[in-house]
Structure P
Amino acid sequence: MLIATAGNGSSADSAPSPSLPGPASTAPSAVPAPRSGEAARHWWRDAVIYQVYVRSFLDTTGDGIGDLAGVRTGLPYLKKLGVDGIWLSPFYPSPQHDHGYDVADYRDVDPVYGDLAEFDRLVADAHRLGLKVLLDIVPNHCSSEHPWFRAALKDGPGSPARSLFHFADGRGPDGELPPNNWRAMFGGPAWSRVEEDGAAAGQWYLHMFTPEQPDLNWRNPAVAADFEDVLRFWLDRGVDGFRIDVAAGLFKHPELPDSPDPAADERTRDSVNPLAWNQPEVHGVWREWRALCEEYTARDGRDRLLVGEVSVRTPAEQAAYVRPDELHQAFFFHLLTARWDVATFRRVISEALTDIADTGSTVTWVLNNHDQVRTVTRYATDPGHTTEGLGSGLGPARARAAALLMLALPGAAYVYQGEELGLPEVVDLPDEALTDPIFHRTGSREHIRDGCRVPLPWSGLASPFGFTSGTDAARPWLPQPDWFAEHATDRALADTRSFWHLYREGLHLRRSLPQLGEGTLRWLDSPPQVLAFVRGDGLVCAVNFGTEPVAAPAPGIPLLASGDCPAGILPGSTAAWWMHAPDAR
């Protein structure tokens with residue numbers, strides 16, 4: 001059983017709320033107040049943010065697609081879970097070639113998700129509950145249906161409209177070859193050719209993802225000016241910050257030369273092209289955006305957060321993005337990609353604390369997001385370990401242990417929706433149901449992301465599991481497997497041994513104990529398969545990465561454990577927290 005000081009799973013805690021379809025949520029409960037002396041304007045330094053993938057959270061209209069009203073309905077559920085805020089996936093007008101990451105209008109809401117009035121109600125309700133609201137901003141590229149790109153196609157070569165993008169003549173006698181050898185992240189060439197009126201050879205335009213997502217040219221000042229206006233538009237509506245998509249992109253080498261590491265396989269994603277990513281000029285953008293956020297903070301004392309999706313090779317490179325005058329934070333993906341191995345986890349945690357925390361920022365830990373295989377499945381099939389898949393129980397056990405580890409680390413953390421339910425990846429979606437452009441561009445199921453985006457199960461024993469309702473309700477936009485019933489929210493709330501209660505108790509303790517959140521970490525000597533450390537003046541966290549039990553590194557009964565954890569023993573694939581270990585070394 002789980003051991004915790006706070007009461008988890010009383011009958012009052014599990015009472016359903018009528019605000020969600022079926023027993024999908026509980027009445028809001030108080031989240032512990034900030035620690036004594038904590039500065040409100042620095043809320044982000046140890047915040048835990050819940051990522052809402054809007055399409056898959058909750059549908060209130062019966063069209064099979066989640067919407068902003070669904071997010072608003074689910075706010076009491078998230079308040080009770082104990083998170084500090086939400087990050088909303090893109091909900092802007094979009095043709096949905098990449099589910100909203102192809103933005104046609106950065107200052108509005110796509111009708112499938114609602115409207116600006118509904119968005120304003122969502123922000124107001126979130127703030128009444130004490131929850132922050134972050135938006136997903138996509139500055140690297142827009143939609144091919146954005147007015148700017150339509151004008152670029154219409155106005156032709158050399159026009160001001162084309163200077164907002166990366167248009168170039170092709171190579172070869174008739175310009176029939178792309179301008180360079182760059183590959184797109186979603187497969188295939190990073191260039192598409194257009195047809196010009198009255199011209200034998202059309203120009204090519206750059207898209208590092210899909211042809212429907214042309215890359216913007218940030219060397220044109222008009223792009224920066226427009227995005228400043230976009231940020232102000234949403235800041236004026238009360239948002240608390242932005243998650244920045246492809247934050248290491250934006251600038252490309254001005255001469256667009258061939259990549260020194262071209263992809264040999266047409267299905268390869270060119271994620272290491274130094275000419276397309278991590279160009280030095282990008283840091284000037286983040287300084288300008290940081291100054292803009294500080295301008296709003298100066299007005300009312302409320303910090304506005306910039307957190308970047310910074311995909312770079314090393315923590316040292318990432319640290320450059322979170323210097324005091326740039327982004328507040330950047331997702332630390334090295335923990336997400338770490339194999340289930342004690343040495344690997346210790347190394348990446350140490351690197352983060354050395355390279356990132358030394359900038360004055362705090363590390364932003366993540367175990368999953370909308371682009372990754374779900375944690376339960378990833379750990380069940382972790383390379384280098386012989387497992388029997390999900391059926392062995394190792395995947396769920398490791399995912400629970402990793403969650404408790406993440407919540408014990410210094411800094412901030414992000415939780416992807418459904419992780420608190422222990423949802424595995426849906427790996428057997430039929431080809432005809434797949435919507436990921438990676439699949440459609442490569443013909444391969446490798447790296448596809450639909451499996452972690454299947455709509456959440458809220459209640460009941462059969463699809464749609466409370467996700468959508470109404471007599472004429474459409475099927476969920478991605479099919480839910482029958483086994484989702486085992487992970488439905490109503491069942492999780494009623495089971496004190498569930499992932500949900502583990503997350504809730506961990507979040508409660510994280511907010512109420514001064515040793516957790518921001519602060520110091522000291523490693524402890526431990527058996528070879530155990531990772532152990534002390535937070536502050538006496539909270540011990542230990543994770544047994546092996547499968548055999550070992551002696552606990554601290555005396556007494558754990559304050560909280562990811563699985564059954566008798567006094568004096570730390571079982572395999574288990575994490576636990578202990579208090580008061582003054583003699584721990």
Structure Q
Amino acid sequence: MHSVLEKVTQDVIKRSRETRAVYLARIDSAVSDGPSRGSLGCGNLAHGFAACSASEKIDLAATKKANVAIISSYNDMLSAHEPYKDAPALIKAAISEAGGIAQFASGVPAMCDGVTQGQPGMELSLFSRDVIAMATAIGLSHNMFDAALYLGVCDKIVPGLLIGALTFGHLPAVFVPAGPMTSGITNKEKARARQKFAEGKISRQELLESESKSYHGPGTCTFYGTANSNQMMVEIMGLHLPGSSFVNPYTPIRDELTKAAARQVLKFTAQGNDFRPIGHLINEKAILNAVIGLLATGGSTNHTMHLVAIARAAGIILNWDDFDQLSRAVPLLAKIYPNGPADVNHFQAAGGMGVLIGELLANGLLHEDIITIADKPGLSNYTQEPKVIDGKLTWEPSPKASLDPEVISSVASPFAEGGGLHVMHGNLGRGISKISAVAKEHQIVEAPALVFDDQDDLMAAFKRGELEKDFIAVIRFQGPKSNGMPELHKLTPPLGSLQDKGFKVALVTDGRMSGASGKVPSAIHMCPECADGGPLAKVRNGDIIHLNTQTGEINVLIDKAEFNARKPAINSAKDHHHGMGRELFAGFRLNATSAENGASNLFFND
């Protein structure tokens with residue numbers, strides 16, 4: 001075991017001892033001797049199976065067979081969720097054949113940051129995670145179920161499902177991925193078209209043609225943003241079947257994996273001999289495995305918030321310093337866009353999760369001794385990949401080494417010595433920086449501040465030609481309490497264009513950037529946020545800011561007494577609290593914790 005991983009693990013266990021014990025006692029007290037529905041009254045149970053077939057009613061009334069809940073994010077507008085259309089029928093048939101029952105317990109909302117990027121709807125995005133967790137709880141609250149299958153893929157959906165599942169931590173759980181769409185045009189071509197459009201060199205129609213060739217079919221987007229970071233994270237924690245995360249939808253193996261996941265969860269109910277409730281599977285070691293996977297693959301910055309909230313749902317106290325310490329020890333082993341030209345299909349072809357996990361395990365950089373949903377305990381089961389041979393699903397050993405060292409490297413020869421995320425700190429507060437996709441020559445910037453309270457104001461200044469110079473863009477009042485913390489991904493093309501022209505540019509904000517961002521150096525998620533009087537609200541146009549993403553320093557170079565004497569600015573942005581449903585989330589904004597504490601409404605009063 002790597003000494004840094006051992007130290008951080010012990011720190012997290014010690015820090016979480018009391019809250020974890022309370023959580024485990026709570027979920028253990030919820031375990032029933034027989035099927036959960038056995039505690040329901042006759043009227044309750046009759047309502048619970050009123051729409052079932054006659055045979056299902058007999059089985060449910062007998063309270064002998066385990067009943068599995070299906071919680072799904074299916075909708076047919078969004079490509080990542082459309083492949084779940086046929087999953088309930090496959091699952092119900094597989095579970096019935098295996099001697100159980102399944103009911104579709106709840107749908108959860110699923111929004112796409114790609115659709116809402118730069119739009120008012122993006123200000124609902126982060127809070128949708130907590131809504132999904134609550135919707136999951138509502139579906140399971142009928143107490144009809146002995147296990148659950150969770151069908152979700154994208155940005156806030158998987159974290160929300162995980163938080164909801166951990167709230168019902170006494171139930172076994174298996175997560176069922178949908179897989180990425182097949183590859184379209186290269187990510188480099190897509191990024192080039194976006195930058196050309198920002199520069200006015202191509203038309204909107206040409207841009208739309210490029211985007212449509214990139215996002216062209218069912219499945220997740222193929223770049224390595226938050227959605228695919230989710231899939232990596234869930235598999236490395238042992239909640240997916242081995243090697244199942246990045247199998248394309250509408251293929252025979254994808255359907256077989258869905259059916260196998262359904263059969264698998266039945267093995268782990270309290271009625272059997274191998275009880276594996278999710279609240280015991282997701283322990284401190286599993287959470288830290290997810291952090292390590294994120295760092296080793298250069299994954300999404302959004303998980304510096306999501307993993308904190310997920311851990312808290314399991315009584316585990318994870319913080320940004322844990323990310324930072326591990327980032328200094330965990331090398332970057334994957335180059336997937338935006339960290340490189342490859343997409344997740346190339347990653348899968350190079351050996352995928354099996355090669356990645358095997359390499360990390362061999363070098364003491366993962367906890368092998370976790371309980372997973374594979375047949376045998378231990379993460380070493382995840383150095384296998386699924387195959388369909390003669391119509392039967394089986395697992396074979398993954399390649400021992402990467403089949404494409406330009407996509408997956410090794411600990412002996414990494415793409416970078418440290419992981420791609422650093423904690424930023426200084427007189428402007430604490431934040432996060434993703435440097436895995438930032439060229440070394442751009443990782444340190446010292447320049448005058450240009451202050452904006454709305455991303456649209458920066459875009460307008462760019463179009464007017466006012467940004468042809470060195471500067472650090474300070475985008476204030478973008479935190480959870482201000483406007484729901486939308487992603488600021490649409491700023492990447494103009495800032496990237498200026499950087500390509502030779503200007504020194506960077507971004508500092510209490511908001512978020514997309515999991516696909518990274519070319520421009522940044523300090524994001526800055527805490528305390530401006531709405532809480534954070535120091536970023538004191539920055540003025542022309543103040544010199546020093547940003548060093550290598551060392552994690554972020555400072556405004558102003559006399560300390562002078563800076564402290566300044567009064568925080570008042571938000572001058574247009575109304576971000578009304579329209580497109582934003583008025584319904586006033587309570588979420590009011591009660592949100594900081595980004596460092598998960599930007600959540602679910603635990604602030606616990």
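Each reported figure results from applying straightforward, stated rules to the coordinates on display, with no laboratory input. Only a predicted model underlies this, so the values are computations on that prediction, with no experimental measurement involved. Cβ atoms are built from the backbone, for glycine too; each structure is taken alone.
Which one of P, Q has FRET efficiency 1/(1 + (r/R0)^6) of positions 112 and 520 (r between Cβ atoms, R0 = 41 Å, to 0.05), as calculated from the coordinates, equal to 0.30?
Computed on structure P.
From which structure (P, Q) was FRET efficiency 1/(1 + (r/R0)^6) of positions 64 and 400 (r between Cβ atoms, R0 = 30 Å, to 0.05) calculated, if the value obtained is 0.05? Traced to structure Q. I have -11000 for helix-only ellipticity at 222 nm (-39500 (n - 2.57) for each DSSP H run of 4 or more, over all residues; to 500), calculated from one of the structures P, Q. Which structure is it? The read-out was computed on structure Q. Structures P, Q were compared on mean count of other Cβ atoms within 10 Å over residues 224-231, and the highest value belongs to Q. Calculating FRET efficiency 1/(1 + (r/R0)^6) of positions 184 and 408 (r between Cβ atoms, R0 = 30 Å, to 0.05) for structures P, Q picks out Q as the one with the greatest value.
One of P, Q was used to compute P(r) over Cα pairs in 10 Å bins from 0, in percent, for residues 368-463 alone, and the answer was 14, 41, 35, 10, 0. Which one was it? Label of the originating structure: P.
Figure out for me which of the structures P, Q the number 26 belongs to, where percent of Cα pairs over 30 Å apart, for residues 80-303 alone was derived from the coordinates. It traces back to Q.
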